[in-house]
Structure I
Amino acid sequence: MRYERAWKRAKDFIGLEGVSDDFIKGNEKFIADGCSSGADVCPHSPQEIKLANALTMAAMNFGTASSFLPFICRQR
């Protein structure tokens, strides 16, 4: 699975310092669900935004639309 590969590479390259458990768990759930569980991950910290941007670019390089990704920040 391409997104899973991109997630692993991004974690190794960018790192997880400053990344919340919610962000990690949200991406891992998205992968476990076959990338079909919908958007439910909101990047907050600069490191999370950096990871989300890297994952978005990787997915777009795979030919996937950015709307496929799990990122959304809902108003509360």
Structure II
Amino acid sequence: MSNLTRKDVHVIIYLIDTTILKGTVVVDRNLRLSDMLNNHNKTFIVLTDYQSTHHILNKRHIVKVIEVDSLELEE
């Protein structure tokens, strides 16, 4: 995976079971986070939390996604 074609986006994700996950998702550099989430060809996204655990999430279970600066996560 090349840094020239993809970028890490810091997010907070709220799931339907009230779980809240914080971490990064990888997005194609020429796309916005919303473009990736609205892509109907992909059912799952991968979130890497700040303990380096990978979570494979079904987009149907996501209630809300907030893009944040990494510094906001430390508060």
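Derivation of every value follows stated rules applied to the coordinates shown; laboratory data play no part. None of the values given here were measured: they were computed from a predicted structure.
Hey, relative contact order in percent (Cα under 8 Å, 6 or more apart) derived from one of I, II reads 39; which structure? Walk me through the numbers before you get to the answer.
Details: I: 39; II: 35.
Computing relative contact order in percent (Cα under 8 Å, 6 or more apart) on every structure in I, II gives 39 only for I.
Quick one: helix-only ellipticity at 222 nm (-39500 (n - 2.57) for each DSSP H run of 4 or more, over all residues; to 500) came out at -2000 when computed from one of I, II, so which one is it?
Details: I: -17500; II: -2000.
Label of the originating structure: II.
Taking Cα extents along the principal axes in Å from the coordinates of each of I, II, which one would give 33, 30, 19? If you can, show how the numbers build up before the last one.
On the way: I: 30, 28, 19; II: 33, 30, 19.
Checking each candidate, the match is II.
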